[in-house]
Structure formats: C-alpha cells, structure tokens
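K.L.:
As structure tokens, here come the structures.
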Structure 1
C-alpha cells in the first residue's frame, strides 16, 4: 500500500509489523531479526528504512482507504505498530484511515465466536463500502 498505492482500491492490514526501526524491541520482535535484519546494524537499518511502511508514508500521496486491525492482548505483534501508523497517517491528512483493536484473542480476531464474527463482518463491510461498487457489474 505504501510502495504502490495505485494498485489498491482498499486495504485491510491485519496485525501489521510497520515500524521496522523498533520491531525488535517490542514483544517477540527480537525473534524476527534473522528474518528481517537488525535495526541496530547500520547496513541492515538502511535496508529496513528503505521499505519500512511507518517511515515511508508521505503526506502528498493518495493512499487507498485502509483498515488496520490489532489486538490489545497480542503477544507477537505489538498493537503499537498499527496505532502509530493510524496516528501518523491521520496527522498527515489521510482521511480514510480506520482502526479496529480487539480486546482479546491474542494474535487473532478474538476468542469467542461472536467476537470473531463481528471482526470479520467489520472487515467485509469496510471492503464493501470502499470498493463494493467496483465489484458489481454495470454499477
């Protein structure tokens, strides 16, 4: 979405890792250094900053509508990634930036079937509202 916003009519970003300069300091992020690189290493940091969504969002780019989701009880990806991105995008003037944070469920949409269903319905309704007309023939 940040690199090629023109490719998307709308985006759902579930429990995203977005701040590539600090992922290794939050929750289980240190376990991902072998996969992503080490932000404390200068060479790795340059590579990470080149694509870090949080660091590359711009005020003068037209991004598609986006719904970020996270969970307060996620023990893998800290909800701060999504929270910070939403705050930054809104501060830069991007209007169609939404956020849904579950209070339970860990790294998922919830534990109780009703909570999972509500999160799924919210996601599908967001997509329907943003790109639904594009999906219907002769609309």
Structure 2
C-alpha cells in the first residue's frame, strides 16, 4: 500500500482492498499500534485490548483506536479467500450482542470521517451476518 500522511484510508494497488489507517502523531503511538498488530496477528486479543485502552486513554476520539477493540472483542481474523485473494473476516469469539450495539463501534462511526465510516459499516455488516450464522447454529 502506498500511504500518504494525513490519509485515513488507503487502498491496495494490487487488489483494491481499502483499509482504514490509525492516527500516528508520534513514535510512541506508532510503536503501540505495531505491538497491537503483532498480538492481533497471533490472535492474542486480550493483550491487544490493553494496548488499545492505552491509546484511547490518550485520545478517545481516534476512530481506528475505537474500531480495533471491536475486532478484538469478536476475535476477528482476516483470512485470505483462495479464489479472490480477498481478506474476509472470521469470527473467533462469538458474542450474543450485535456488533451494531457495541459502544466502540458507535464511537468509531462518530469519530471517523466519511471514508472510514463506510469501511467500518461494511465490515460490521459482514461480521454481523457471520455472527448471526454462528448463533443460529449454536
């Protein structure tokens, strides 16, 4: 991805996937996001939650820091779909509560710009459908 400063969304030049970007206004916050991404890739969601809480304690209007705990709460792992090579969400932590009722999700929509809100809403819809399927089976 080619990322320009002050952008909130970037697109992969190969597959076109759009991704939201965090506000990285200092090296400390960038390091926190790096650590969080490391733990999230390893599905260590509880460790990640603590890091995002640190970021939100410093800036609770950071849309990406609001959205990321939602992904942890639902244990979202993005898995590559073999036919399209797109990354699709997989729910590893089923919840009885709808993602649309999640306070962090609501905050991400409140503080995100138009492009971010569009991505968050689309991802939440996909996660909600997966969640409904899991709950129907259980």
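K.L.:
For Rg/Rh (Cα atoms, Kirkwood Rh), which structure out of 1, 2 has the highest calculated value?
P.N.:
Sorting by Rg/Rh (Cα atoms, Kirkwood Rh) in descending order puts 1 first.
K.L.:
If distance in nm of label points 7 Å out along Cα→Cβ at positions 14 and 118 computes to 2.4, which of 1, 2 did it come from?
P.N.:
2
K.L.:
Still on this structure: Assign the value 1.5, calculated as distance in nm of label points 7 Å out along Cα→Cβ at positions 78 and 102, to the correct structure from 1, 2.
P.N.:
Structure of origin is 2.
K.L.:
Match the computed value -11500 of helix-only ellipticity at 222 nm (-39500 (n - 2.57) for each DSSP H run of 4 or more, over all residues; to 500) to one of the structures 1, 2, and report its label.
P.N.:
1
K.L.:
Using the calculated result 27 for relative contact order in percent (Cα under 8 Å, 6 or more apart), pick out the matching structure from 1, 2.
P.N.:
Label of the source structure: 1.
Read-outs: derived from the displayed coordinates by stated rules, not from any lab. Small disclaimer: the values here were computed from a predicted structure and weren't measured. Cβ atoms are built from the backbone, for glycine too; each structure is taken alone.
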